[in-house]
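Every number in this text was worked out from the coordinates using simple rules, so none of it is lab data. In this text, all values refer to a predicted model and were calculated from it rather than measured experimentally. Cβ atoms are built from the backbone, for glycine too; each structure is taken alone.
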Structure P
Amino acid sequence: MSPFRRLFNVSGIGLFDVLCDSQLAGPGWIVIQQRVGGNESFFRDWATYRKGFGSFESDFFLGLEKLHRITSLQRFELYTHLVDEDDNTYNARYDGFKISDEDNGYALNLGKFNGTNYEEGMRYHENMKFSTFDHDNDKVDNGNCAVWGKSGWWYNHCSNCNLNAPYGSLYCWNYGFILLKEVKMLIRPKEAMKK
C-alpha cells in the first residue's frame, strides 16, 4: 500500500494530518521526517521545528510538539530507513522512542536497538535536548552545533548522526559518514509489532 494521509487527534493540539506508510516495515507507521528530494531547508528556527514544516509530497518534519504529544500517549518504536548514494539501504529500529516536553527541550529517548547498520548512529544523541540555530542545547562550550550542522537536531558534542543536515558531506548516519540521499523516520505504537 502506498503512503497515505490520515487525520490524527491529540490532546492539546487537536486534529492534524499525518503521513502513514505500510510499505517499508509493515503496517501502522507514521512518517515523522522525510528527506526524499532535497527541496526543503532544514536550517530552521526553534518555533518552526516546534510546529513542523515541509510537504508530505517531498521533504518534511512533523514537528516537535506533535512528536512529544504522540509519544506521551503510549510506548512507540522508531524505524529509520536510509538509502545511500549507491542505492544501498540500511535500517535502524529503536523500541522506546519518546520526546520530552518543551520545558525539557524535547529531549530524545530511544530504547533498545535493532537494525542493519553496523553502528547505531543515534545512540550518541540519546537524552539530548533538541538544538536549533536560535536555541542552543548541545554540550559544546563554544559555538552551536545547529549552526555548524546547518539544521536542527538532538546534538551532543555536535554529531555522528544528523538526518536533518543538508545533502552532502554533513548528511550522515555515523562516524563512517555514509552519504545519504534518502531518509525516512517512522514511528508506531510498540504493540503493533505483535500483530
Structure Q
Amino acid sequence: MAQRTASVERNTSETEISVKVNIDGTGKTQFDTAMPFLEHMMDQIGRHGLIDLDIVCKGDNHIDDHHSAEDTGITLGQAFAKAIGDKKGIRRYGHAYVPLDEALSRVVIDFSGRPGLEYNIPFTRASIGGFDTELFYEFFQGFVNHAQVTLHIDNLKGHNAHHQIETVFKAFGRALRMALEMDPRMEGVIPSTKGSL
C-alpha cells in the first residue's frame, strides 16, 4: 500500500506555513516555528501517532503566538485531510487515555467529515514555557475545522500544567494512530452507512 502523504503551504499576511505529513511514517519530526513549547507538544503527535511531521512557520510572533498557533493547526488539518483522501478502509474512530504522573487525559476522535470540538482542560497556569495555554484551543480548533473531524479532549486530572497538556497531545497522537489505521476487513469501503464521510 502506498504511504499516505501530503504537503500543504498556507500563506497569509500574518503567517507563512508549510506542512509535510506522512500518516504511515515512523514518528520522525522536524519543526521550525519559533514556538518551542508547541513544537515539543507536536513532537508527541509524531512519536505517539507514528506520524512523520515537518512543519515550518514564519509568523508575527513579535506580536504574540496567536496567529502562528492557530494557522499551524489549520495547515496541519489541511495536510491530514489531503493525505487521508476518501477515507476508504480507515477505522475512523480513535481514542486514548494517557497518564503522566498525577495527570490523566482522554482524547476521542471521529473522522466524521463534520468539524466539532469539545475541549475541557482546566489549566492550572496561564503560560507554559512562554506559550499561552489558551492558544492550545486555537490550535485544535484550527485542526478540527480543516481536517473535518469531531474531537473530544478532556483533561481528567492534573495540577502540573505541563503534564496536563502533554497527556493531551500524547493521547491525541495515539487516537489519531488508531482512527487512521487501515482495517483489512474494510478494504475499499468507507466506514459509514451513508457511504461518504
Structure R
Amino acid sequence: MTLYSLKPRFQALLRPLVRRLAAAGVTANQITLAACAGSLALGVALAAAPLPAAAFLAVPVWLFVRMALNAVDGMLAREFGQQSRLGAYLNELCDVVADAALALPFAVLPGFGALPVAVAVVSALVSEYAGVMAPMVGTARRYDGPFGKSDRALAFGALAAWVGLGLPQPDWIWWAMPAMAVLSVVTTVNRVRAGLAAPARSS
C-alpha cells in the first residue's frame, strides 16, 4: 500500500481545473517545469539564506501544491492529447531534481547531517530509476511502495513541519534520513521484483 493508490480520487477533484487550463492553452510540459522550478527555488532559498525556522512550514504547503501540479500535468498529457517524448523525459528528470532540491535544506540543519540526507536522496533516486527501467524489460513503469514519491513527500513534509513549528528535536531525529534510505532500498527491491514478475507487454 502506498499513497500513490489514492491518486485517482485526487485526480477527480482536479479535473475541472485541468479542463480550464487546457482551454486556456496551458501545456503539460509547462506545468512540469513550473513544479520543478518552484521546488528548486524553495530548496535553495531555505538552504542558502538564514531564514527563521518557521520558513520550513512552506515545505509541506509546497509539497501539496507540487503533488497537485504533478497530477495536473499527467492529466493534461493523457486526457488532452499532450503526451510527448519530451514530456516523458521532463516528468522523470524533474521529479528527481525537485526531490533533491527539497531535501537540500535538511542537510544544513543541525540534527540531520549532510551525509544521511545525501544517502536518502541517492537511494530515492535509485528507487525511481528502478521504476523507470521496467519498460526496458517489456513491462509497465513500476510505482510499487512502500516509499514512492508521494510517501517521500509526506515524510519530508512532516519533518519540515516539525522544524517549522519549532518543536524540540529528539536524539532519534538523526535516524529519520537513514530510515528513509532503507525504505527506498526496499522500494527498489520491490519494483525490480514486480517488474520481473509482471507479464511482458505486447510490442
> Hey, relative contact order in percent (Cα under 8 Å, 6 or more apart) derived from one of P, Q, R reads 22; which structure?
Replying inline: P
>> When helix-only ellipticity at 222 nm (-39500 (n - 2.57) for each DSSP H run of 4 or more, over all residues; to 500) is computed for each of P, Q, R, which one produces -2500?
In response: P
> For which of P, Q, R does semi-axes √(5λ) of the Cα gyration tensor in Å, calculated from the coordinates, equal 26, 20, 14?
Replying inline: Q
>> If you rank structures P, Q, R by distance in nm of label points 7 Å out along Cα→Cβ at positions 31 and 103, which sits at the top with the largest value?
In response: P
